[in-house]
1. When distance in nm of label points 7 Å out along Cα→Cβ at positions 27 and 155 is calculated, the result is 3.4; to which of the structures P, Q does this value belong?
2. Supply the structure label, taken from P, Q, corresponding to helix-only ellipticity at 222 nm (-39500 (n - 2.57) for each DSSP H run of 4 or more, over all residues; to 500) with the calculated value -22500.
3. With distance in nm of label points 7 Å out along Cα→Cβ at positions 139 and 179 coming out at 1.3, pick the structure among P, Q it was computed from.
4. Work out the source of 4.9 here, i.e. which of P, Q gives that when distance in nm of label points 7 Å out along Cα→Cβ at positions 51 and 75 is computed.
Structure P
Amino acid sequence: MRQQRRAQILQASKEVFAEKGYHNASINEIIRRAGIARGTFYLYFTGKQTVFDSILKEAVEELRSRIRRIDTDEGADPPQVQLRGSLIRVVEYILGDPHFARLIVSNRLAPDAETGERAAAFYADVQEMIEHSLERGIEMGMVRDCDTKLIASALLGAVLGIVQHIVIGTENPPTIDAIVDELIAFVLRGVVNF
């Protein structure tokens, strides 16, 4: 029951942050949206900063759990299939929660320093995950030698651009499979036909 109540508060908070932005969100609105008493909120969180931090921390943990290390043992699926599976799991998570998706793209360029720092820490964690994946790919001979920090930043930007396009800019979004296929094609071949 305790976990359920905490999840209820987090979901209401995501909705409020996504709609109003961090700065304009209020604990009163979160409490109203969650349908709980003020005291109940404070049993779980000390303020909107801690609930926002919890949303981002849980998202990083969930993303980590969805990215699988490429298995090179005999009998394992080909690396491309494993990579595609990880990308599908990540995109499903992000787009499966429209409020979270809107939150990460709307607070990307946060108007205040406090939110900006929190968002920057979240993006740094995600970029580090991508960087480690690239480094592992280089070790395995699957990824060309490259500036992993720069490429991780470019890949994160591409994913965020896709998420923003889908949650803000389109009425008929493509399927998860189509999104992942385009992302893989973009990474492997870019956009130029030679």
Structure Q
Amino acid sequence: MADSEEKKEGRRRQILAAAKETFAERGFHQASINDIIKRADIARGTFYLYFPGKDAVFESILDDAIDELRGRIVAVDISAGAAPAGLQLHQNVSRVLEYVFGDRALIRVVLAHGLAPDSDAAQRVEAFFGHVRDLIEASLRYGITVGIVRQCDPELVSSAILGAIRGAIRHLVTDRDAPDVPKIAQELIDFALRGVIVPDRW
């Protein structure tokens, strides 16, 4: 990448980081472009070189998050000599959680601030979670195909898993201590795969 392109990408990320913190702090509706450019320490004209408005910045934040999540999910390898499927699943979930808990501002943007249900921002957040659900559903379908996931309704089950993950993250984000990612990953996996029952008691 040429130096000028690197500088452009760096400035774009600077604006996105400032916007994310601003949305997390003030909420999408209360945040203004003035708030963003002040936090980013840039001129108004510089902002408009990269984004036509506040909505476009918000959408870019969510798009970048989806791209990051996609990059952290790797198909489980069931070939001879590969690591156990359970270990690979744990690594996948851990990579996702490390990203999520490493960006508390993103969590606050998509979970903590209420948005009017008919607002464009709310629709974009729901579209974001729709993409996440699609990633989970694709993983389930792959697992069924290779024989490591039982036959189920992938669309319904992926929605249930996403609901559990959203609830867990909403609960854990209020904890000021650094999250124990491996432990949380295992707890979520155990819940998704085995529920809460003691098998020999049922």
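1. On the way: P: 4.0; Q: 3.4.
Derived from Q, not from the others.
2. So the calculation was done on Q.
3. Working: P: 3.0; Q: 1.3.
Here the read-out was taken from Q.
4. Computed on structure P.
Read-outs: derived from the displayed coordinates by stated rules, not from any lab. Since this is a predicted model, take the numbers as computed values, not measurements. Cβ atoms are built from the backbone, for glycine too; each structure is taken alone.
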